[in-house]
Structure 1
Amino acid sequence: MIGIKATLVDGTYHHADSSASAFEIASRACFKEAAPKLGVQLLEPIMRVEVLAPEVYVRAIVSDLKSRFAKFESQESRGTAVVVTALVPLANMFKLEDTLRSRSQGQARLTVSYCGYVPVPDDDDDPPAAAMALARR
């Protein structure tokens, strides 16, 4: 968590009822009650993905990235290849490289770098909207 400071103002200890786990449980209960009032948001890491692949495989690669809630930044030609750049939530990156190589018969190349954090979208939000907010920064 970033920008949060908690201070214990008062507490008591009783040799029969007090333990480290009891204080931990109490602190979690306090946090759960205070978090919504403080406007705390859960953040997720976003990765910038660059895929270099022959043009014939681009449609399959873009389709896979869309299924991972990618927000596309650009698509440009480099000779006979195409470079697709997108922002993808880290949680959706599992086995991405294997899938892209499979869809391109081993010809796609993947470069991934950390881009930043965005709020986790609500269930009713559009997941790429969070990535779009990051792209505008």
Structure 2
Amino acid sequence: MIGDSGFGFQANATFVSTNKPYNPYDLNVGAFAVTGLANSYNFVPFYDKYGFQARVAINHRAADLDKFGQHQANSNFGAEPVFVNASTYVDFSASYAINRHFSVYFEALNLTDQAFSTRGRFSEQILDVVDTGRTYTLGVHAKL
């Protein structure tokens, strides 16, 4: 929180590495690698005062090696890598407490319309793309 202004923020970052990096371009090397390692960060500025709350959440994850074994056209390729592409998601939410029994809220997810995608050994080898688009929610909470 920044004093008594109602403004504040949350932030964190994760940096990971290994001394056994996987080289996807070296076809002669065995497929040993640590999967799932990706740098990431989150930043959430917010306002919370007088019954009004608003926040923006920015979440980023770098590309990473997800697993070995691709499934394509009813065939399995056991040694071929699957990478998850980098992504940045931006969400927004707000609410207002009308009184101690009722509040209204609004939520907008994936404002940047980010798609989840995976690729194979090379960046041009797209495996999957899942595009859920933006999602909006408007509602009322009631407490008796």
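Brief remarks on what is shown
- Structure responsible for 29, with relative contact order in percent (Cα under 8 Å, 6 or more apart) calculated and labels 1, 2 on offer: 1
- Entry that produces 14.1 once mean count of other Cβ atoms within 10 Å over residues 43-50 is calculated, selected from 1, 2: 2
- Value 0, calculated as helix-only ellipticity at 222 nm (-39500 (n - 2.57) for each DSSP H run of 4 or more, over all residues; to 500), assigned to which of 1, 2: 2
- For semi-axes √(5λ) of the Cα gyration tensor in Å computed as 42, 19, 11, the structure of 1, 2 it came from: 2
- Origin of the derived value 31 (percent of Cα pairs over 17 Å apart, for residues 51-106 alone; candidates 1, 2): 1
Read-outs: derived from the displayed coordinates by stated rules, not from any lab. For clarity, every value in this text was computed on a predicted model and none was experimentally measured. Cβ atoms are built from the backbone, for glycine too; each structure is taken alone.
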